[in-house]
Each structure stands twice: as C-alpha cells, then as structure tokens.
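In what follows, structures are represented as structure tokens.
Please treat every number below as a calculation from the coordinates, not as lab data. Small disclaimer: the values here were computed from a predicted structure and weren't measured. Cβ atoms are built from the backbone, for glycine too; each structure is taken alone.
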Structure I
Amino acid sequence: MTRKGCDTSFFRALMNGHPDAVSIWREAVHSKLLLVVSTITVNELLTLYYRHGESETGRRIIARLIKAAWVRLIPVSIQIAFRSAGYRHGLGLSTVDAIILATVVEEGCDEILTTDRHFIIAENQGVIKVNLMR
C-alpha cells in the first residue's frame, strides 16, 4: 500500500480547494493510498481553527480524520523524537516540522505532501521525496 505523509499545509491546501490536494484526498478515499498524519499536525490544525474562532468545526474535522480508514494518525514515539532531533539539528527545521518529517519517514512513506518549501532540504539530502504543491 502506498503511504504518503501529510504536513499541516496539505490540509490547509485541501480546505482551500487546492486541486492537487483534492485529487490526492480523493485518491486516498477511493484506493489503497494511506495518508500518514502526525498527532502534531492535529495540534496545528486545531490551533488554526481556534485562532479563527471555529474550535467546534476543527474538532468535527479531526473526528472525521480519526474515523477515516485511509488516514493513520501517528503519536510521537521515542523513535520519532530521536529522529526528529537529528532532522532539527541537521536540516535546520523547526521542532514541529522535524517531528512531522520524522513521523513520515518512520512510517515508511513514499513522500511528504506539503506547500512548505523548507521541506525541500529533506529531499536534497536524500531523506524523502517532497511533493511540493504550489
């Protein structure tokens, strides 16, 4: 089964109707594509909804993600913590982005889905393919 890791920006793009994000989501719903999501991403998504005064909407969306058969939510493990520290130091990523990257690598994802250009360093260093949606 193909696994793709999702950065928080993938979900923002999906919510904004970005054609690539919508296409990937539909592929996941209708095929054997599994979307891997860090619980840190859940935190970031909920924070965005809180900022906009829409905490209940955020909670409903997260509840749907939890129930979706094509989404796997991954908590931060000790292995992810160790790997992410190396990415934070070696790649210069923020702690949050290093944890998200470590999660998708630990879970054996084929690529990370993002709109954030700073993940390109991970591809340049041979860590993982980056699907940069513009």
Structure II
Amino acid sequence: MAVKYSRQRQMIYNFLMTRKDHPTADVVYRNVRQEYPNISLGTVYRNLTLLADRGEILRLQVGDGVDHFDADTSKHCHFFCSSCGAVTDMQLDCLEEMLAKAQQKSQGRIESQSTCFYGTCEKCLDKSMEK
C-alpha cells in the first residue's frame, strides 16, 4: 500500500539516521520538536509505528519497558546496558550461521530475528572501578 509523503515522517526518519544510540519515541519527539515545534507526541508515535511496520526502521524491545528505534535495518545484534540503559549495535560474524541453524531447527519460516545481549557497558564498568 502506498503511503502519502509526510514532511514530519521524513524529519523523524532523518533524525533517526543521525543516531546510533537507539532513541525512544520521547527522545525523538524532543529533538524533532526543536525543528518542527508544532509536531505532537502522538504524531511521532504514529510515524515511528508506520516506519517500523513498513520495515524502514527497527523497533527494539530490550526489556526496559520502552520501545527504542534504529534506522539501521541491516542484520545485527544489540547490547543493552542494564546499568545506564544504553543500547548499542554489535556486528557478529556468526550471525548468518546462527540464522541458518535456527532455520534448520524451525518447523516454519523465520522472517526476522532480534538478538540482544545484556550486561554492563564499558563506561559503567569504568565508573564502578573509579569508586
């Protein structure tokens, strides 16, 4: 289904393309609002949902109860810091092999995957060592 062009949606997408930290809808809203003051939080949520449903961005649920968004739709994993909440990309050489093995074990067809690792990021580890 064709979706009509929206300048607001394009601004949201462009903002996500500049970020590597997987922002929440609230972060997207606060930043896009600086350039487009009349945008509403509801508009941001609707457009993020549309972009995610169309596969143009990724919606990540990493266990903190808040959706995070990623404009990088290539196959990659994520690392979630349970201390500060940071979400970062991880490129793993074994991802294709893991997907192939999962498909062999599956009774159906795997259409997508999401892999998230949990722990403490380097910055938080450094902070704890300073104490």
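To which of I, II does the computed value 17.8 (mean count of other Cβ atoms within 10 Å over residues 45-52) belong? Walk me through the numbers on the way to the answer.
On the way: I: 14.1; II: 17.8.
Derived from the structure labelled II.
Comparing structures I, II by FRET efficiency 1/(1 + (r/R0)^6) of positions 5 and 85 (r between Cβ atoms, R0 = 30 Å, to 0.05), which one has the largest value?
Numbers: I: 0.95; II: 0.35.
Evaluating FRET efficiency 1/(1 + (r/R0)^6) of positions 5 and 85 (r between Cβ atoms, R0 = 30 Å, to 0.05) on every structure, the highest lands on I.
From I, II, which structure was Rg/Rh (Cα atoms, Kirkwood Rh) = 1.03 calculated on? Before the final figure, lay out the partial values.
Working: I: 0.94; II: 1.03.
The value was obtained from structure II.
Between structures I, II, where is relative contact order in percent (Cα under 8 Å, 6 or more apart) highest?
Working: I: 31; II: 21.
When relative contact order in percent (Cα under 8 Å, 6 or more apart) is calculated for I, II, structure I comes out on top.
Of the structures labelled I, II, one was used to calculate log10 I(q)/I(0) by the Debye sum over Cα atoms at q = 0.19, 0.20, 0.21 Å⁻¹, for residues 21-92 alone, giving -0.81, -0.88, -0.95. Name it. Walk me through the intermediate numbers first.
Working: I: -0.93, -0.97, -1.00; II: -0.81, -0.88, -0.95.
The read-out was computed on structure II.
Any idea which of I, II comes out highest on distance in nm of label points 7 Å out along Cα→Cβ at positions 29 and 53? Walk me through the intermediate numbers first.
Working: I: 3.0; II: 1.9.
Between I, II, the highest calculated value is found for I.
Identify which of structures I, II gives the largest calculated value of distance in nm of label points 7 Å out along Cα→Cβ at positions 13 and 69.
Values: I: 2.6; II: 1.2.
Comparing I, II by distance in nm of label points 7 Å out along Cα→Cβ at positions 13 and 69, the maximum is at I.
Identify the structure, out of I, II, from whose coordinates helix-only ellipticity at 222 nm (-39500 (n - 2.57) for each DSSP H run of 4 or more, over all residues; to 500) was calculated to give -17500. Present the calculation step by step, with values, prior to reporting the outcome.
On the way: I: -17500; II: -12500.
Corresponding structure: I.
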